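What follows are several structures.
What follows draws every value from the coordinates through simple rules; no lab data is involved. On a predicted model such as this, the values are computed, not experimentally measured, just so you know. Cβ atoms are built from the backbone, for glycine too; each structure is taken alone.
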Structure I
């Protein structure tokens, strides 16, 4: 009997555990996470969007797994009674200077085989009456869901199939002993024949514990959200996104009607002062020392200093945040926004200062390390799990 140990109870780790129980029903599957609940970090703090796969380089893992993942996620939710909606979204050019980028994005969507079409400003207003734009891209297959509910279902399914969830259990060390992997935890040792690292914000550190030097370093970026006040939610019917800057993996502040009918605005992207730094006051000296000593971050900072400064200013000013949203929906004002928490993106950065723009999954001996899985990993999670399990040693 093969013993699989999955580190991380976010959506990728749980999807992988679930897939293992389906493909290897006689195996032993254990999921370990230091938090007392599933989906405690990236998964539980994201925007709840089922992405269509517009933005990603054709042929990349992100493009392939997101397109397939959108379908499998919608099917999974329908099968298990998880609230979701395929509502579509608009990506908008707010002025003429953004139109070439919008058209390039349309070409990429077509190359990725997605149902996306360019619409005029007048047609865009039929979807979103309060919108201001010169042209927009309508993406019909985008949806919304509560990914924490997806995780709860995945965990239940995995446990019913015989998997063990060890929550509130931190990994403290990993040692190879012959063909076995000895995973030391705060609750004792767990023996694995195959180790799968889905630790998200700590994935590079777990890889090092396992004796693997990762080709990139995780650097945490906090994305802060506001929410429209209840009386102003009618300004937004669905999902409204700006045309993204192709130099960055961040999509810019946007407006998203959530599955519970609230409307979230954001996120921005600022360097967090802790890997789990959901607010400015959360400071972890070890985390700061870790990324400050990393040459890749300094190379990135020199290249994009002005962009980063703009994000920090917007983080500190609700007025500037509101002005960014007003480019899309002019009726939005500072008074319409109330804080709605934040997420932290585990972004891998190479030693050359380049943001890793694709999923990064590294296999070594009887280990698999998921070293870069930010958005659209939640959308793609069921397909990422298939991809991981397919390459595991028997």
Structure II
């Protein structure tokens, strides 16, 4: 069998099933990545969502001993929300990041990789493979960079010439000895816009991220959001796009290509107050197909409360008082109490004080005290 011919045929087939870019990487050890990951661990910069050991994440043949090549694929996703609903006073809205628009990309890329595997199984006897998307051991970005899909920018995103950094990545380790493609030259140059624009300073320097400070990570946590980040989360419900939206490489990249990724404006920019009372069933039915739903409704609701505080939306006071008094989850009760103080409605003072008398959770009580202090900073409101 002519491997070069098979590679050309595979590339042509990949385009017919909706793969926007495809490249081949060698299965050699990712030596530079291994050093970077160890430094990340030593500095406490990892998110905790990573899968596998450093060796598993950087040595493909540990995962597939027969590995001869890695196929990297990329699918572009939209960067612009058409017909976006307006966030207005008394009816404020939150926002899901672009990577959570439309159908969950994990499902879409797995579908493409499965079709690609079926095609190769017919063409190559004894075909062995293992596919992964985002949640596997390998670094999708490192594989894609080695495969010539794009280069890693200072914002730590893979940047392609055609689609900017608005691409989903996946890969397939195979036993087919495809020839590797050439990497793309880094072209960030002296540009440092993304590093300077990061709201929390999570980009320590070009190409190095402290995930613990990244808003995209923070919006997915389930506990109380640290105080220092509550003022910068804004109305983000899931994820953060700042380091992408400011990138010159993403200018005029719309990527309205795949129907699966076309966003429903009411889902990706939803009203905040209805999120406070949404049931588990309603949440799953409405948001279950979105990547941003994977952590459940609790982080989304907490972030919605913080967004209402950001907007100082006193039309949400009754909803927040109800959550503070009745919600069984301490994080929601406490965050609601803090938000009441941040919004600053004078009626909130008595509500927090009364709720505090019945509260037994120490962390919730601490949040109530924070809310009270915020109200006391404006004594005229309490008269």
Structure III
């Protein structure tokens, strides 16, 4: 059984494991104080979900905003990287202590996980994170996850907790993700526009859908915006995970959204296996290859990438790296694990199979990227 509507996120048959993401704008008042009563109401909703047998993982922003207020930093702690890292360090202590207290009121134990991009991009560390999540859930704990902003730099950051939530859902084999924010969902244009139309359901995030979004955080506290939520939906939809954006400003926000049946539901397009889910969720790449139209059409028929179809090689990747695959126009069409180093790949691009061995001086591999290690977007 799959999630088919918003109410299914509370159905333990269709959604036995749920990821809930809370944005900074919901957690923190304008003066930098925590919305304690609101957070207590969320903790009670988590307790209710646990009572009906649903496992819950929380991805929670707010450490930087909280820490900035506590340290007296200007600009919400985001004027410099050093400010943000210091604010995160202080704010995270207060945030997790609050979660531990509020969950303890319901007899629940909080477990903290602070992640960077590298923790979910590298295969071994991804598996370690996945195993930790499973063990915490098996022991009855509620994992509270945030990006490790106290050490993260631009090179190793997700940059927003929306995509982090989608990647955590993949690692935890969750069925659903709820993104709580200060808007009730996706509109076809700026919600302030008098002709803006609300979209209750999206089946596949297209370029047209992306054009509807704003990349700015409406509150100024967070690092996301609707664009980051659509990117999260793209990660989820390739893995069989349903994702919904709901308005979370009121107390008991999930119950309010469900009662009103109001939110934007992104339904999954397919159900990749665990290996392809990890590849498809990758966000950072050391390089890319560009392929011709014939290769694009072959990929759509389920074929692998051969040297003959490659027209360009970019970056300095190594065998085993996950790289981008671009179509003739330079647009990314797939992600895949490469079988050659970049210089070998560059040397054999455009060559037929019988020519590859002569150019390399040794027997070639069956393909440049095998279809089993390739995810079409």
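Odds and ends about this structure:
- Per relative contact order in percent (Cα under 8 Å, 6 or more apart), the highest-valued of structures I, II, III: I
- Label whose coordinates, when mean count of other Cβ atoms within 10 Å over residues 188-195 is calculated, return 10.2 (choices I, II, III): III
- Value 36, 23, 19, calculated as semi-axes √(5λ) of the Cα gyration tensor in Å, assigned to which of I, II, III: I
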